[in-house]
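Each reported figure results from applying straightforward, stated rules to the coordinates on display, with no laboratory input. Note that this is a predicted model, so its numbers are computed, not measured.
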Structure 1
Amino acid sequence: MLPADIAFWALAVVATFLVGASKGGVPGVGILAVPVLSQVISPVVAAGLLLPLYVLSDWYGLWLYRKDYDAWNIRIMSFAAAIGIGIGWATAHYNSDELVKFMVGVIGIWYTIDLILKNRRRNPEPKPADVPRGLFWGAITGFTSFVAHAGGTPFQMYVLPQRLEKMVYAGTATISFAIINMLKLPPYFLLGQINIQSLEKCAWLAPVALFGAWAGFRLTKILPERIFFRAVEVALFLVSVKLIWDAVSHWMA
């Protein structure tokens, strides 16, 4: 068995790389970061440790995708996510991470099954961005992102049906979550999930996050569009299964 310090840093490097890769545009990997690091520290501590690394990677992602994004989607999602974050902060002492994970997982699986059925039809019509759906899914994105860094699934529920071009989709996701993660910083500080000790560890892990963002961007750029979106859909399904598994395992334990 690895000594505790070595195990922590080994898993912290893996989790940080996943955070960076997700900001580079690789679908579905960012949500695995907290579960990976939770093997050696508590999920709450892991979420607080990783948030500044999300934000650092976000800034690099903003530069990488400075020309590829959908501004209307970003406006809708950012406004709605702020509401969801506020709800998450106000109810922080009552929230159950496991219940949130379970609900998000069920939604994700339902969506991917529905997507498979729709894809059997020939050339399904894109569903354009609209304010009512955007406010609904954006608020859920903000809430689940605040509670469990699990905002990717509701975000995909809203944006994937629009059938955006690959780089525009990746840029929209990166910029939206850059704003969402910045909004999460003050509540995390006030709740004590970010502190001097966690920031010291972040300083050592920062180069890994930036390398992950660069590597993720390069991979996203070379993937064919059809393969990219199939990867997003597969990642959505697998992550949803993992969220449900994590919740059920905790309840059984």
Structure 2
Amino acid sequence: MATDSKVMVDITRLSKTYTPNINALVDISLQVEQGEMVFLTGMSGAGKTTLLRLICGIEHPSKGFVEVDGNDLSKISRSRLQSLRRHIGVAYQNFKLLPDRTVAQNIAISMEVAYRSRMFIRKQTKDLLAQLNLEDKYNIKTCKLSRGEQQRVAIARAVANKPDLILADEPTGNLDAETTSLVMDLFHRCNLEGTTLLIATHDKSIYEQPDSKVVRLGGGQILEDGHDYDDAPATMDHGAADREES
């Protein structure tokens, strides 16, 4: 958890509407403090993926504001946004790996754009693959991996550069219980080092802990923001259930 009151992500009255009139997010406000690990939950179409895409600047809000580490994403320059993104690790639900590159090359990308040394990149890549039980895949092209292996490579790439903020979209969706545990151990280690994490997930096993902070979305709105996830309403239908990937 955060050791001070610095806000890493500050969302104010945020809405996102897609053509013709699809409300993916509706007037939501949320603060995530530096060093927190926050789980975004809710049914498919609740708005989780859209929210992550807005936080990392891939999409722009229809209304409202998103600030990341004190930067208003609607006002900063393109070059400043690119610089900010070097401090954000994203594990996409569809992985976004380069299929003709090796596992090591895919993981190295996030470190190369931050001008890390070759020695750092090599050591960090090997350490991450060991933590995720992928040591023997170092020189294998990602197109030859299973989906579960590809997912772990995407996660390794997201955390490799030791970012200030990690956004993970269904990071355990293709994993068994044992491998899920490896991934969550890695996320917890990052969190202990001060990294802020937002994890969108359907997997109750990774957030049903007494100290977990859970934000539950439904129909593009926040149904619950806090720790008591057992008492949240089951659904809130605003007609957005099938409008996004997750």
Structure 3
Amino acid sequence: MSNTDSNRRRTLVLTGASRGIGHATVKRFSSAGWRVITCSRMAFPEDCPWEAGPEDHVQIDLADVADTERGIAEIRSRLDDGMLNALVNNAGISPKGEAGERLSSLTTDVATWQQVFQVNFMAPVMLARGLAAELEAGHGSIVNVTSIVGSRVHPFAGTAYATSKAALASLTREMAADFGPLGIRVNAIAPGEIKTAILSPETEETLAPSLPMRRLGTPEEVAKVIYFLCTEQSSYVTGSELHINGGQHV
């Protein structure tokens, strides 16, 4: 890395930034002096305390292919020096049934499958490919947020969500091989039971006592690992999926 590179402000593009893991990630990177460009389906809220404001927020509907392509072009236009240091694909959807029940492979309609895979799987592909030149210029890192449910059946997470995360884990390995020659590292994190809004209310009561650490994780604990994977501390780590689950997978 040249002196010029080390002196410039590093930039992160983050999807799914409004709450939970995404919100904690914004705070972790911004506290280290990074510029964080946030992406979400909603417009930037006027009452949001995030000081960067709407100039670093891009409204994208990741369920829509055309709008995702438009959003990628907008992101590229905001990278004045043509360099991007990190892309974190954190956005994800996990639909439930009308009564809040888990959707299985028997009860998930085709439209829901397609929507879930578009947001959870195809959007990360599109963003990575669309920003590849900028990531190469910035010696960048990509982090895909998968899940523990990508490797085991979960009592609350639906089938479409689980299989999309399993596909994203496989994609991470493929991308590591494809993007490596460009100097871009690609890794994944697989959170377990983290205290976020996506969890069902029963999760803490039902699952926490069975975990080796006897508690749920926090979004801040996940954000620390994401930061590690986007910095020089992990400079020879690529193609990995790091488990953040208090030992749930053992």
message: With helix-only ellipticity at 222 nm (-39500 (n - 2.57) for each DSSP H run of 4 or more, over all residues; to 500) coming out at -10500, pick the structure among 1, 2, 3 it was computed from.
response: 3
- line: Structures 1, 2, 3 compared on relative contact order in percent (Cα under 8 Å, 6 or more apart): the greatest is 1
